[in-house]
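Presented below are the structures under discussion, each in the form of structure tokens.
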Structure I
């Protein structure tokens, strides 16, 4: 009997393993990562990065389909970055996310490169602008990048391009932030939390099947928790997207679902403020670090297409419950950043009005929502022409 029981247990174990293998293979065959996820690799210090000299792809239906190659530091460039700085050169470092990286455009079309070109028109070589933009970077990761890498390049000026969606990114990254012995932000490990190993995150990294389970089934549970079982079932019966209600309900804390919580019209500002404080704290840390290392700091913030023109980002916006043909008011978010900048003595440039002055020039891709080459031109021109920037860029 004992032998038969052992055989039975082994048989069941084999079936379970075989079934799991089949499910995993099926998941790997069906699952499609976004091009942004494909191009970045998990990192124990920066949460995620692009490896040096990595060749990646950028593709969005009807928008763009291109390849790119990063430089020796895994950055957009163009060209490799050298830590040493020639005498007399005014060096500007730019921190930001995929907009700064330049998704959908060539390295020579990014606003960082164009800004350098404009600055050097009267005297070639006087200015150097280093693009440290990485997709999905937000202030907490930018703080880590500043402390661990950017500072070694001895920038005279640091530009932080704050994305209106950064407060959601900071929310997701914060549990993985690690601190040094002085209790200062030191790293962000996607597989660790303050308490130790994040086992679920580690397992998901190994299994596409469990990743899909988390994104589909467990995400549904999170939706039920957010709006309640009754509302969830009612929407299912009516054929209404539960995510739409979650996104458009002004009085629920939907930070886990809404990338645009910070700038969404009519959102309960007490909910927004609670999450903005997190990001504001990281920005204040960046300011403090810059002050201690004699680096000038400039903060800039930009709108999304639905906040610029009725036909900008006209297809992709619908997924986030923004109606086509409308221009949404983002003034509350920009005012919040402006007040923060003033209270913390940080020079600030709002790109809201400069971009709104070009509503019909296709500044944003229809599906993807990132800036087109023309969008980058407008951003570079707006920064270059700003009196705030001119004052900071004087060597």
Structure II
């Protein structure tokens, strides 16, 4: 019996070798996130559940099925009520902020004015407009407040991990709808500006730092990587090595073979890895480079790996199978901050090596604050 990721229910366990009747016992099982927990039901509680000691195993199983079916019906009823309440809330919100009459007029006049009727349902702009309407309903603000409270829109974009380009497309439609309503009602209207600076970076960080499963990766440290080395092809191991010792994003590790995105700079005995951050779309191109100095022997080995160009990204399922089920291609980057702090470097410096615009960003997402500080 499934409910919100957990399997719960009563079980009847046969006890054929037991001398006294009944030759079975009752358990309640709760299985959450793959962990099974089964608890014996005391015999004095059987009667109120409908189990009688005189029952055969088959009769007890029939009663078990009844109990589990009743519980499932109750859960479904609760879920249906929750769905009905959510739909009612959505309908109320749509009525308040997306009047059907206004929306239909706006769609006919602006959204679909140049699109044939038979193509409207599958046209890309229809997808953008549906998403824009969801944003308007989510923020629950009238158009005359949009500009003053634009940060609420930015917070929503970041929370939903929307790409910067997607945000721009939605804002075009949202602002156009706001202008339409304001013009129709004779009210002033200021557009929501496209996010810039730190706001734009915050949205971009949220989008690019999500992994393909939408889950946060567990850290991958050098010991775990070395222990699993024999399970990976040399090129895959090299890719993981670079993410561990330079804190590279997966795309940055992919691009070490591209001279337009990765440079090795030597000045005397000093060696630096220069990495182009293509994700920083709101930053001028010359400022998208981050510089990571090679301060440890393991990093110099990483420079040698880059020189060989023998680098290949492993699939996340391969990483999970051979290292840990909670680790993805972001695992090395996730461990980089704590590893460098343990090696004596300051958080401010590490934030620069990570390519973050502030140490708050580094602390919030990558510093493992559950670990004790290094002495």
Any idea which of I, II comes out highest on distance in nm of label points 7 Å out along Cα→Cβ at positions 117 and 229? II
If FRET efficiency 1/(1 + (r/R0)^6) of positions 189 and 293 (r between Cβ atoms, R0 = 41 Å, to 0.05) comes out at 0.25 when worked out from the coordinates, which of I, II was used? II
Could you tell me which structure in I, II was used to calculate helix-only ellipticity at 222 nm (-39500 (n - 2.57) for each DSSP H run of 4 or more, over all residues; to 500) as -12500? I
With P(r) over Cα pairs in 20 Å bins from 0, in percent computed for every candidate in I, II, 21, 36, 33, 10, 0 is reproduced by structure II
Can you rank I, II by relative contact order in percent (Cα under 8 Å, 6 or more apart) and just name the one with the largest value? I
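Values quoted throughout were computed directly from the atomic coordinates according to the rules given, and no laboratory measurement underlies them. These numbers were taken from a predicted model, which means no experiment stands behind them. Cβ atoms are built from the backbone, for glycine too; each structure is taken alone.
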